[in-house]
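Derivation of every value follows stated rules applied to the coordinates shown; laboratory data play no part. What you are looking at is a predicted structure, and each value in this text was computed from that prediction instead of being measured. Cβ atoms are built from the backbone, for glycine too; each structure is taken alone.
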Structure 1
Amino acid sequence: MDLFDRAFENTIGHEGGYVDDSTDNGGETKFGISKRSYPELDIKNLSQSTAKSIYYKDYWDTKQANLSRLPDSIAIEVFDTGVNMGRARALKMLQEALNLLNRNESRFDDLEVDGWIGNATIKAIEKTKESELLKVLNGLQFVKYLTFVQNNQSQERFFAGWIKRT
C-alpha cells in the first residue's frame with residue numbers, strides 16, 4: 001500500500017458516510033467531501049472511489065504541495081487535517097509548526113506562511129525532528145478546534161470527534 005493509500009484509509013476511518021446535519025458547519029457530506037466545496041456533485045450518491053480520486057487530485061498532489069515529498073507521518077497528518085479543516089489551512093499550519101520549532105534553534109530562516117510547500121519548507125522539515133513536528137501540528141490542530149467551538153457553541157458537540165482525529 002503506498003503512502004497516499006495509507007493516508008486515505010486513515011482519513012476515511014475518521015470520515016463517515018452520508019451526513020446532512022443542519023447544525024454541522026460542514027453541511028451535507030459523504031466521506032468528508034462536502035456539497036459546499038463540490039456543489040456540482042451528487043453527494044448522497046458519491047462513491048468512495050470518486051472521493052478517493054478527488055482527495056488525490058485536490059488534497060494530495062496539488063500545485064501547492066505534493067504530500068508524497070513529506071515524511072510519512074507528517075504527510076498523513078497534513079492530509080487528514082486538510083480534509084477536515086481545508087487544504088490551505090493545513091499547509092499553513094505545517095509552516096507555522098516549523099517556524100515555532102525553529103524559534104530557539106535557528107536551523108533555517110523563518111518560512112513564509114503561504115501554504116505553498118516548496119523546497120524551503122522541505123529543507124526545513126529535513127532539519128526538524130519528525131516526532132516533534134507531529135506534536136506541534138497536533139497542538140495547533142487542537143487550538144484551532146477549540147477556537148471553532150469558542151466562536152460557535154453549536155459546534156461543541158463535534159469537538160470530541162475532532163480531538164480523536166488529532
Structure 2
Amino acid sequence: MEQLLQVGVISSTHGVRGEVKVFPTTDDVQRFRMLKQVILDTGKEQMQLEIQGVKFFKQFAILKFKGIDNINDIEMYKGKGLFVTREDAVGLGEDEYYIADLIGMKVVTDEGETGELKDVIETGANEVYVVEFEKHGEVLIPAIHDCILDVDVEKMQMSVHLLEGLV
C-alpha cells in the first residue's frame with residue numbers, strides 16, 4: 001500500500017507572494033482547510049511544507065506555505081504533486097478505498113477470468129474501474145454492489161461479476 005496519498009497538483013503560481021494554485025486530486029477540495037502540512041514531491045526529493053493559508057478560486061485551492069514568500073521560490077514546482085501521509089488522510093467509510101490502493105490490483109471474475117485494475121474514472125454517479133483482462137481486453141466496470149463482489153486491499157485482489165453487456 002502506498003504510504004503517501006496525492007491530494008493535489010500545483011498548477012500555477014498565484015500572485016507574487018509565493019501562493020500557488022492547486023488542482024485538487026481529492027474528492028473534497030475543502031479538506032485543504034483542515035490540512036496543516038503537505039509533502040511536495042519535487043521529482044528529486046520530498047519536501048515537507050507547512051500550510052499557512054488556504055483560499056479557494058473556482059475548482060482550485062490557493063495555498064500559501066510558511067517560509068515561501070516569493071514567486072521565484074515556488075515557480076519551479078509547477079506541475080508537481082502534493083501528498084499527505086496515510087495518517088493525515090481523510091478517513092474512509094464502508095466500501096470506500098483510496099485509489100492508490102486499487103491501481104495494480106488483481107481482478108478475478110466469478111467465472112475465473114483474471115485481469116489487472118489499471119485506472120479509476122470518477123464520474124458523478126459512481127466510480128468506474130478500468131480493468132485489463134487477458135481474454136476480454138479493456139473492460140469498464142462500474143463500482144456498484146452488483147459488479148464488485150469483494151475487495152481485499154491487503155491481498156491486492158478484487159472479485160467482480162461482469163454484468164451482461166460489459167464485455
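Brief remarks on what is shown
- Looking across 1, 2, the calculation of Rg/Rh (Cα atoms, Kirkwood Rh), for residues 45-116 alone that yields 1.14 traces back to 2.
- Comparing FRET efficiency 1/(1 + (r/R0)^6) of positions 13 and 93 (r between Cβ atoms, R0 = 25 Å, to 0.05) across structures 1, 2, the highest value is found for 1.
- Entry that produces 3.3 once distance in nm of label points 7 Å out along Cα→Cβ at positions 37 and 109 is calculated, selected from 1, 2: 1
- Here distance in nm of label points 7 Å out along Cα→Cβ at positions 5 and 125 was derived from just one of the structures 1, 2, and that gives 2.1; the source is 1.
- Structures 1, 2 were shown, and Rg and Dmax of the Cα atoms in Å at 16.1, 50 was computed from 1.
- Given -500 for helix-only ellipticity at 222 nm (-39500 (n - 2.57) for each DSSP H run of 4 or more, over all residues; to 500), calculated: source structure among 1, 2: 2
- Label whose coordinates, when distance in nm of label points 7 Å out along Cα→Cβ at positions 101 and 133 is calculated, return 2.6 (choices 1, 2): 2
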